[in-house]
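For reference, the structures are reproduced in the following blocks.
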Structure I
Amino acid sequence: MSEPILTEDQRDALQEIANIGMGQAGARLAALLGRFVHLSVPRIRMVDTDTLPSAVRDMLDFSEPVTALRQSFRCEIAGEAISLFDSRSAAHMKFVFRSQESAAEANDEEMSDAEVLSDVANLIAGACLTGLFEQLEQSPTFTPPRLIGVQLDLEDVLHPSKLPWDRALLLEVNLQTEDGVFGSHLLTLMTAKAVQSLVSAIDGFLANL
């Protein structure tokens, strides 16, 4: 396996920048849920397609099948964000959105489970990554979240045949309410080519400190 692309200083800077972006997502999610949301320290690792499922499995705080959504982001740095939800979290978000619809006396058709989780995934990934990249003077755009599947094993979500690269930078964060009714993992993946642009942006950030 090749040496990590990021130096220790670059990795520390990315972790700190990501932590600020994740805080913005946590605040927005807390406002939606009406509960305090705890965020893990962002974890950063270079992974191969073959080792990605086991690497992510080591990071997860739930082992049951997951509901997974995937969306791309692009600025000078491009990549993919994968949002993972366990069954309890998916059910709770459905309840939250149904309650809000009822309170607003919405006349539209009831949102499907996939639409509910798509909105949540978009909120989390959008806030996290926009907050991260803004500090690097980047403005990412996002594709709409696409449902990979419901109640899937992690190995099915991250199967090498579904990943169009051999090696990537993985940035992972866990969002969890104190009472445990909601938990989600956001996986951000950037290929080695994208990481080259990321390194240049981080070096510019460090030079301005």
Structure II
Amino acid sequence: MNKDLKAHWEEVYQNKSFEEVSWFQENPETSIQFFEKLNLPKNASIIDMGAGESHFVDYLLEKGYENITLVDISEEALKKTQNRLGDRGKSVKYIVADAGTFKAKEKYDFWHDRATFHFLTGITEIEHYTQNICRSLNTGAYFLIGTFGEGGPKKCSDLEVYQYSPDDLSEVFARCLTQKKSLKTEHKTPSGTVQKFTFCLFKYDR
């Protein structure tokens, strides 16, 4: 794990409330819209990569999903989420790990990543992430990713980021995933800035 990167994110989550960070969403509606159309069974194995304090897990628990894993480089972020969920989240698995080096120990039916992958700017990190996806999904599983889109920010939280079009993401994950749907959308930050996003839904058919 990159210790400097971990220290950066620990400081962010220690010093800012969830409502202050640029990626804040009270209701992660785009992710929910994609997910609802999949009609996955309640026992589906779900992972949220770079979950932070996202409320996507709240939605999953409200819908009765039983097998949820949250991964984030910030232990502070996961603690905040765990405290927020209380008894509701007693079945949730919390893993402190860097998305660029994380190795999944089980397989998943749905992998969610909103605003994490675009922070991976090194070739080794990106290659590791794509390989991890390919070996960590069950046949017929789905991967939903949301990244900064064309014309989106070049920096976020003082870190360099990449911007992706749907075609870019298809090329990155072409080794094992087929794109099923894409959506270009805009996210309004708490400060009023508008950020361009690309969402893509992929399926693993191997």
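Every number here is computed from the coordinates shown, using simple stated rules; none is lab data. Just so you know, these numbers come straight off a predicted model, no measurement behind them. Cβ atoms are built from the backbone, for glycine too; each structure is taken alone.
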Among I, II, structure where distance in nm of label points 7 Å out along Cα→Cβ at positions 12 and 68 as derived comes to 3.4: I
Comparison of I, II by distance in nm of label points 7 Å out along Cα→Cβ at positions 124 and 140 - largest value held by: II
Parent structure of the calculated result 19, given that relative contact order in percent (Cα under 8 Å, 6 or more apart) is the read-out and I, II the choices: II
Computed 16.2 for mean count of other Cβ atoms within 10 Å over residues 44-51 - originating structure among I, II: I
Which of I, II yields 1.02 [Cα Rg over 2.2 N^0.38 Å, calculated]: I
Identity of the structure behind 1.04 (criterion: Rg/Rh (Cα atoms, Kirkwood Rh), for residues 52-131 alone, calculated), options I, II: I
helix-only ellipticity at 222 nm (-39500 (n - 2.57) for each DSSP H run of 4 or more, over all residues; to 500) derived as -8500 - corresponding label from I, II: II
